[in-house]
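Throughout, read-outs are computed from the coordinates displayed, never taken from laboratory work. Just so you know, these numbers come straight off a predicted model, no measurement behind them. Cβ atoms are built from the backbone, for glycine too; each structure is taken alone.
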Structure I
Amino acid sequence: MENIFPFLEVKGNHRDLGFAIGQRFKKEIQERIKSRKENIPGYNQYLEKVAPYYQITKKYLPEIVEELEAMSEGSKVPTNDLFFHNCREIYNLFINSSENDHCTTVISQKNNSVLVGHNEDWILEGIEDLYILKANLGKTTILGLANNTLLPGDVAMANSHGLVQCINELNSESDLGVPKNFVARAVLDCENIEEATNLIKSLPLASGFNHVLVQKDKIVNIEMSASQISIDHINQNSFVHTNHFLSPKLKQIETFRSKSSEIRYKRASNLLKNNSHKIKSITNLLSDTSDGIHSICRDETIASLVFSPNKNEVWICPGRPDKGKYLKYSF
């Protein structure tokens with residue numbers, strides 16, 4: 001039997017989506033919240049910090065907050081606990097450590113065609129948290145990999161407007177604002193890159209991911225912190241991002257950078273130079289184990305994806321791509 005991720009298909013509005021996720025993964029969400037209460041020292045003191053983040057997020061992204069509230073309802077866990085879990089700015093267990101060092105995104109563009117590859121790296125047991133989501137929310141359908149106890153958006157997904165978003169962790173300061181998990185979710189509702197970048201620029205940010213956005217012949221690399229944003233329009237035919245800032249300005253506020261991130265960035269960039277612009281070439285790159293524990297593909301690689309926006313397809317492999325099999329999903 002093939003190793004495949006659970007699949008959830010939903011049709012409706014934000015509330016319908018949140019409730020469906022909460023109901024489908026009720027057991028997993030309840031167990032995660034229970035584990036956090038038992039393992040985060042001073043849990044209730046951290047929980048008291050939720051209110052201002054919740055209020056500011058509801059002001060700017062009310063539909064996403066409604067989605068989380070419905071997820072809470074479907075899973076029968078308190079909204080504050082689930083919001084806290086989705087607000088890493090309050091408490092991040094893996095901040096500034098090798099455990100927080102994960103994910104590689106690569107892009108190849110040729111003859112008006114683009115391929116986007118992404119390796120999702122995390123702690124090994126994290127593979128049990130992943131599932132494939134296909135959600136039709138009116139004029140927008142989203143499809144890709146999501147985490148069953150978090151809002152969709154913090155892995156790699158695409159929407160029916162041809163917009164692909166890949167997320168990579170970065171390390172910088174945080175402040176009161178809209179949590180990065182909510183920002184990543186909101187981008188998936190955008191019809192184009194301009195709308196997505198304008199949305200991000202309009203928000204008071206609590207911290208920030210790296211968002212690699214692709215649509216048609218446009219590639220935009222967005223790096224964020226609580227205080228600064230770098231939006232870089234990529235003009236070359238290949239691009240790589242791992243887990244450190246590329247922006248010279250934001251490098252100055254980086255709080256942590258790993259050796260692995262730099263090695264993976266260099267290796268992927270070199271491999272892309274001779275890329276033949278085929279899905280097989282991207283999957284081979286994502287399967288590269290040349291650098292041992294610092295490789296693009298390693299034990300902590302719990303999933304791999306290749307998006308072909310022109311064909312409205314995404315190929316997803318559970319676990320390490322050098323040992324697993326990619327399956328095709330489409331809109």
Structure II
Amino acid sequence: MTATDGATETDWAVACAQFAADWQRVWPRGDRVGLAVSGGPDSLALLLLAHAVLGADRIAVASVDHGLRADNAREAALVAQLCAARAIDHTTLTIALAPGSGVQQRARAARYAALGQWCADSALAALVTAHHADDQAETMVMRLNRGAGLRGLAAIHARARVPGNAVPLLRPLLGWRHATLARLVANAGVVAADDPSNRDPRFERARVRAGLAAAPWLDPAGLAVSAAHLAEADAALDWAVDRLGFADDAAGLTIHPGLPRALALRMLERVIAALGSSAARGGDVARWHDRLAAGKVATLAGVRGDGRGAVWRFAKAPPHRQRPDIPRDPA
């Protein structure tokens with residue numbers, strides 16, 4: 001990065017020091033990681049900061065071409081040029097994604113699948129994305145609108161797993177504002193790509209983004225801090241559930257019904273993970289809990305729960321019986 005004046009040079013030094021501290025918190029290891037860089041201002045800032053702090057030898061970069069916009073390939077080529085100038089390995093991952101309903105959700109799933117496989121194939125220790133405080137605030141508001149519980153309101157975690165993959169997912173920029181990242185990129189003399197879908201009101205996130213921008217009394221940085229506190233509370237629940245455990249006897253798993261509801265829901269999730277034939281949505285687990293708390297028998301995700309006794313008992317549900325074929329008389 002080239003500073004245009006003393007103030008900009010100071011800003012860059014401060015930014016690098018902040019990124020180094022944030023990076024140490026999310027990944028205090030020295031192995032090689034992969035960066036997801038689209039060509040937008042946020043991911044370009046991630047690229048510049050990671051290169052300055054970690055060095056070219058500790059990072060590789062991938063750009064995903066969804067094929068949904070004519071500029072996708074050009075933007076990936078721009079990132080490739082920036083990487084080549086800095087001796088950073090770059091890969092363009094091409095995805096064949098058809099237009100249609102739910103395109104952003106489908107694109108997200110396909111993107112993570114491709115990036116996770118790229119990390120595994122390239123022996124990269126983790127995937128790093130440029131999610132920031134504004135993304136965190138938008139996600140939190142979207143989930144508030146849906147009545148999400150603690151886990152949902154914790155929103156974007158600084159450390160997670162790539163969906164559908166065991167590769168660690170790191171987000172060191174969750175404490176940064178979008179405007180700060182964009183300014184760093186502009187001061188570096190790099191022209192970032194502009195994705196018009198970020199302002200398309202057909203998409204929920206774009207509508208929420210516009211709403212937050214039109215409400216100056218809402219502070220995205222404050223919302224992001226609250227999400228971080230909720231993430232700590234979410235982790236504390238998991239910590240407590242790890243220590244509570246559940247009894248395992250000849251009749252199956254048992255848990256005590258007198259737990260606070262939040263803990264009981266986590267315990268039920270663990271029961272499904274141990275015995276279930278499929279995953280279950282949070283709302284379904286909550287309804288299952290309420291039926292058991294009412295002293296009923298209820299089945300979810302292939303697990304039969306019995307809430308009629310002093311403890312709740314769980315076992316694999318028997319397979320559904322199918323009626324045998326009834327032979328017909330020949331015509």
Q.
Matching task: -15500 is the computed value of helix-only ellipticity at 222 nm (-39500 (n - 2.57) for each DSSP H run of 4 or more, over all residues; to 500). Pick the structure from I, II.
A. II
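Suppose distance in nm of label points 7 Å out along Cα→Cβ at positions 190 and 206 works out to 2.0; of I, II, which structure was it derived from?
Numbers: I: 2.0; II: 2.5.
Checking each candidate, the match is I.
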Q.
Given 17.6 as the derived value for mean count of other Cβ atoms within 10 Å over residues 182-189, which of the supplied structures I, II does it correspond to?
A. II
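Hey, mean count of other Cβ atoms within 10 Å over residues 254-261 derived from one of I, II reads 17.8; which structure?
Details: I: 17.8; II: 14.5.
Going through each structure in turn, the value belongs to I.
Using mean count of other Cβ atoms within 10 Å over residues 70-77 for the comparison, can you identify which of I, II gives the largest number? If you can, show how the numbers build up before the last one.
Numbers: I: 20.9; II: 16.1.
Ranking I, II on mean count of other Cβ atoms within 10 Å over residues 70-77, first place is I.
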Q: Identify which of structures I, II gives the largest calculated value of relative contact order in percent (Cα under 8 Å, 6 or more apart).
A: I
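Among the shown structures I, II, from which was the value 28, 22, 20 of semi-axes √(5λ) of the Cα gyration tensor in Å calculated? Walk me through the intermediate numbers first.
Details: I: 28, 22, 20; II: 44, 25, 20.
Of the structures listed, the value fits I.
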